[in-house]
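Next up, some structures in structure tokens.
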Structure 1
Amino acid sequence: MTEIRNPLVDPAPKEIPLPRAPLARVVAQVRFPVVASVAREDFIGPFQEAIRAEYPVLRPETGPAIIAGPGGLTPGVRTVWRFLEVDGAWRATLAPDFVAIETTKYTSRGDLLGRLGRVLEATEKYVGPKVVDRLGLRYIDRLEEAALNEIPYLVRSEMIGVLGTPWGSEADHSICESAFNLPDGSRLQAKWGVLPKGKTVDPSSIEPLDSRTWILDLDLFSEKPARFSAGTLVEQTKRFAERIYTVFRWAATPAFIRRYGGEPE
């Protein structure tokens, strides 16, 4: 296995495909200053046509929101456009202040970046945001009940926590959370640990299951304002994906790689 001493700065190791990867969800999101016209159906029509071959199902969602205007903050309604594959495994979302793609069936970094590039190109051409407020990439691994007793063998000792104690098998809830500043100015928020049956740390991204689970939630983002450029954003997302993968490989043992169908180096 490639030795990784400091996953925040060390070079990214070569990817090892995991046919049974326990990824619950992967999300890439770009936030930008509000483009109010996105709320209109006639405005987002060309954007839909640009991605409809890949995401043929449109499910608009509306909900209450606080809207800033000349008279201050007032209650209003917010429209979010959800574009889905037929089976719903991949979804693109367009809102007045962000665009995102996410999946519950991740296959590879290249596939993710290709899909992100196509959605961002459509956003740049048909929505026209000029500034990026935030770029984020999030990978959420979730190990289910059958693997919980193997956690001490699947991840590094620094990640085990209470599960490495004699009473670890009785732990019902134990979440660790850390935040790291990276040399390039981005920030990594990491959460890991055990969640009880029916519980989650984020209902919008990790649906609760009817059993205990162990999660590794890695969220890397930058809030440095930048010009909106689809190509530049894809390249930055690629660097984020490599950094998240380096952290994952630091945490995962060869036993983890083998358990989910990979071959350790």
Structure 2
Amino acid sequence: MKSILQSVLFTFVVLSFTAFTNGDPEATAIIKKSEENFRGLSSKGELDLQIVRPDWSRTISIKSWAKGEDYSLMLITGPARDKGMAFLKREKEIWNWQPTIERVIKLPPSMMMQSWMGSDFTNDDLVRQSSIVTDYEHTLTGVEKIEGRDCHVIELVPNEDAAVVWGKVKMWVDKTDFIQMKVEFYDEDEYLVNTMFAYDVKDMGGRTIPSRMEIIPAEEDGNKTVLVYKSLSFDVPIEDSFFSVQNMKRVK
């Protein structure tokens, strides 16, 4: 997600439809704009991630930094037992810093489908190792209304040579603000795995974005993960050197 969750999450840009060769150029342009709207050139934010289960729940507090598609860093600030843990993406490499054992772990591609911090997000959702713009073929399939907003319905099928975790993605993108209002994630056999919903659309950092997202697994009743942005700024100055393994250990 993006995300699913992330990015998860807006100035408009001029798009050249002829730059895209796979699928429907209009669908690809919509997907690209929705990603650029949520990412910006860079971003910095604070958020809470609540993991809900039938008999318990817990909340993880996070600081996040991102730059384009290639760089992101997330720092866990709570609860106390997880505080200081960090996750870093540099291009196609994913790193995890575990301060309790003072160890840096490089996550292999085989771990991208695993749960992130016990939530319903995968590692890939949170750091978005794959790109929904370049790794998938996009097709417009219709128009539907989600949360009172008219949305393009777009099907994303992975390119043959793409190293992605999902067999298919279906996305509802708001026509006006290009918000990903709903996203369905399917496995390689096209069985629905997770659905992500966007809520509480508001102005944050000068952009219109959803401030709350929920991801709900298809076959686990009572389970969901809720992501709530407390603050979010866009196009903040961040050097590439900020996204280093050494900085991951000391960022606060």
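Derivation of every value follows stated rules applied to the coordinates shown; laboratory data play no part. All values derive from a computational prediction rather than experimental measurement. Cβ atoms are built from the backbone, for glycine too; each structure is taken alone.
Here Cα extents along the principal axes in Å, for residues 77-204 alone has been calculated and equals 58, 39, 35, so which of 1, 2 was it run on? Working through the options, I get structure 1. Using the calculated result 0.96 for Cα Rg over 2.2 N^0.38 Å, pick out the matching structure from 1, 2. The read-out comes from structure 2.
If helix-only ellipticity at 222 nm (-39500 (n - 2.57) for each DSSP H run of 4 or more, over all residues; to 500) computes to -3000, which of 1, 2 did it come from? Source structure for this number: 2. Tell me which of 1, 2 gives 20.6 when you compute mean count of other Cβ atoms within 10 Å over residues 165-172. Source structure: 2.
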